[in-house]
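Below, each structure is written out as structure tokens.
Derivation of every value follows stated rules applied to the coordinates shown; laboratory data play no part. As the structure is a prediction and not an experimental result, all values here were calculated from the model. Cβ atoms are built from the backbone, for glycine too; each structure is taken alone.
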Structure I
């Protein structure tokens, strides 16, 4: 089986109201949908790379939200949202519901109007999903890997990955070390404490993945189209 990351750019008529609002604010650039359920009324869990105040303003775009709870943590804000219905485009929901693949969290929505979703399945089913999606949005295959049970969940969120990349760029992992956490914070435009927390969590996740997996994910396997 394969694990494929699809990159999506939505036309204006199909973008979710919350995602549309995300493209219009200056102090938030990403939302990660971490957990959701099979029915409209299941509570979802998302993470935003911004403050609770800005997150609350973004969530105001979700007219069907019945209850929300916000938790400031991990360099941003977690949001528990219970909706009375999904507000995704009907055709996109039908494409997802009819797909013969499984979807892995997180689904990442960005301030530039793009999104990334990962799916697992057999090559024919993944190709079928790609073709269905291609009729509705601008879709591209960003990455193809073999699926492995032990490492199916990404070890790092986008923000933690950015922190590790910034740390590497400023020499934080050089031997001897030439960069500091303050340098990483400057690269990320965040507080020093936030940068330190992101690095600690990223490093803990990578060590845990390394010690718990029997084998690494496979390499590139070409396009599923």
Structure II
């Protein structure tokens, strides 16, 4: 999308970003950050809804035909943020194949499908990709999360290889525990507060880091750990 500059001095192109899982707390914070930085923002959701700062694309990212169809009209894109993900807890000995598949289908397959169909337009713009990994890809989780941890380890591995194979700036952010209302005063929150330097993270902190990675130069295939010092302990 192009716009005439003030006083008619040429034309500038509005940068654009697509964020999967844009209605999650982190996804929405990322969308707001890019919107405030004057990006045209697209956000995916599994159901029809509207938001003031981005255009919603209703798609199940696990469905290849749906992804291909819904993304085919995007002919220009500067940034892709693969944020969509799910988290479940189950002991390894109780984990079913359905439990395992449900996490990998979104966290890994969905990321791969969206990336596959947007790579051509990202290459045209020499764009960048930011994948949302997790602290758990680098450090054991809090119990019952081995399948989730493995999925986020796959995100970080995919990030490294994709940067090499695509030649684009592909990086990942690995957040620690994010502040949520349901965690306030919980045992998990108390544990995290006592085992980190600065406690749980605010989504705005993380959104700033996503924006940094998206617009950085010379950084390829890296996973940036942002955990307020939890993994130091």
For structures I, II, which has the highest computed value of distance in nm of label points 7 Å out along Cα→Cβ at positions 15 and 175?
-> I
Where does the value 18 come from, among I, II, when relative contact order in percent (Cα under 8 Å, 6 or more apart) is the thing being computed?
-> II
In terms of mean count of other Cβ atoms within 10 Å over residues 47-54, which of structures I, II is highest?
-> I
Re mean count of other Cβ atoms within 10 Å over residues 119-126: value 14.8 computed from one entry in I, II; matching entry is structure II
